[in-house]
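Asks: Some structures to go through are shown next.
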Structure 1
Amino acid sequence: MRVAVSYGLVRRGLPAPPAFGRWIDRTAGMLDVEGAVSIRVSDAREGAALNERYRRRNGATNVLSFPARLPGDPEGFWGDIVLCAPVIVAEAESAGRPLRNHFAHLTVHGFLHLLGYDHEQPAERRRMEALEIRLLELFRIPDPYGNPPAVTRGGIH
């Protein structure tokens, strides 16, 4: 996968471009997709402006996805992911999660939206969350939704 990363704020303390590239690349590999994505790490002002313009919602949100896939383009550009750093930092602190883990989760989440996954309906939400949990295991990141691990005869699964 080709991943272009840009920052609309000072990057200090935030994941570097290679981290985003690894998260997207490993996710794409597991899902057997190729192509390119663009990731923008925004400040609150830019995040709020995009959320208001494209979703008609006030204030910034953690992640926005803008699919751009063209029919008949099997290896082209999937779209843009916008990650609002101040929102993500506040969420990670509030939940007591490592910042890097939360960025990884929302990067994967945003990429799944580009691939057509959604969580508007309960069945869609369960399917998308289950896939996110499996994908995040690739990075040794615990279930971000707080589900306890399943216990099987062989121990924890």
Structure 2
Amino acid sequence: MQIKEFLDKKAIEVKLKSRTKEEVLEELVSLLGKTNQVTDKKEFLRVIREREELGSTGIGYNIAIPHARSSAIKSLVGAFGISKEGIDFDALDKEPVHLFFLLGAPQKASGDYLKALAIVSRFLRRKRARQGLMKAETPEDVEKIIEKEEL
């Protein structure tokens, strides 16, 4: 499995407008809605918020990977956003988050969902990948960086 299989170019934003954790979750879910894989954005946002209450998905290295399974998702899908300024996301290392990858999957999906989560996490933990993504100016740039850096 590769990131390009579940990340649609329509769901990539290189200049997030959000300034808070709540705003970025809403913006990412809105991006996900552009993929036609979300049947109910409000429901998926509710599930994402619940997941964040369990513990922040800000994993350090200026990365957050909010994720959830939901009946509001048709198939495994992702959204990606960049905040050049950084957002306080209650990350484990207390640093601001710049790179966000939202992952959604159907309620019954588990294998592919966990595999996708591992792939995204492994990819974003690579310094070279993060540095390249921070320089991205277009969704096409993001796609090229992912294609080049993904193993």
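Coordinate-derived values only; no laboratory data. Please read these numbers as outputs of a predicted model, since none were measured by experiment. Cβ atoms are built from the backbone, for glycine too; each structure is taken alone.
Asks: As an exercise: distance in nm of label points 7 Å out along Cα→Cβ at positions 28 and 52, calculated from one structure in 1, 2, equals 3.4. Which structure is it?
Replies: 1
Asks: Quick one: log10 I(q)/I(0) by the Debye sum over Cα atoms at q = 0.15 Å⁻¹ came out at -0.68 when computed from one of 1, 2, so which one is it? Present the calculation step by step, with values, prior to reporting the outcome.
Replies: Numbers: 1: -0.82; 2: -0.68.
The read-out comes from structure 2.
Asks: Looking at distance in nm of label points 7 Å out along Cα→Cβ at positions 20 and 92, point out which structure of 1, 2 has the largest value. Don't skip to the end; give the middle numbers.
Replies: On the way: 1: 1.4; 2: 2.7.
Comparing 1, 2 by distance in nm of label points 7 Å out along Cα→Cβ at positions 20 and 92, the maximum is at 2.
Asks: If you rank structures 1, 2 by distance in nm of label points 7 Å out along Cα→Cβ at positions 76 and 100, which sits at the top with the largest value? Mind showing how you got there, number by number?
Replies: Working: 1: 3.6; 2: 2.3.
If we compare distance in nm of label points 7 Å out along Cα→Cβ at positions 76 and 100 over 1, 2, the biggest value is for 1.
Asks: Now for a separate question. Comparing 1, 2, where is mean count of other Cβ atoms within 10 Å over residues 116-123 highest? All intermediate terms of the calculation are to be shown ahead of the outcome.
Replies: Values: 1: 10.8; 2: 17.8.
Sorting by mean count of other Cβ atoms within 10 Å over residues 116-123 in descending order puts 2 first.
Asks: Starting from the value 20.4: which structure in 1, 2 was mean count of other Cβ atoms within 10 Å over residues 36-43 calculated from? Show your work: numbers first, answer last.
Replies: On the way: 1: 20.4; 2: 15.4.
The structure behind it is 1.
Asks: Taking 27 as the value of relative contact order in percent (Cα under 8 Å, 6 or more apart) derived from one of the structures shown (1, 2), identify that structure. It would help to have the intermediate numbers written out before the result.
Replies: Values: 1: 20; 2: 27.
Comparing all candidates, it corresponds to 2.
Asks: To continue, here is another question. As an exercise: helix-only ellipticity at 222 nm (-39500 (n - 2.57) for each DSSP H run of 4 or more, over all residues; to 500), calculated from one structure in 1, 2, equals -12500. Which structure is it? Write down the numbers at each step before the final one.
Replies: Details: 1: -14500; 2: -12500.
Going label by label, the one that fits is 2.
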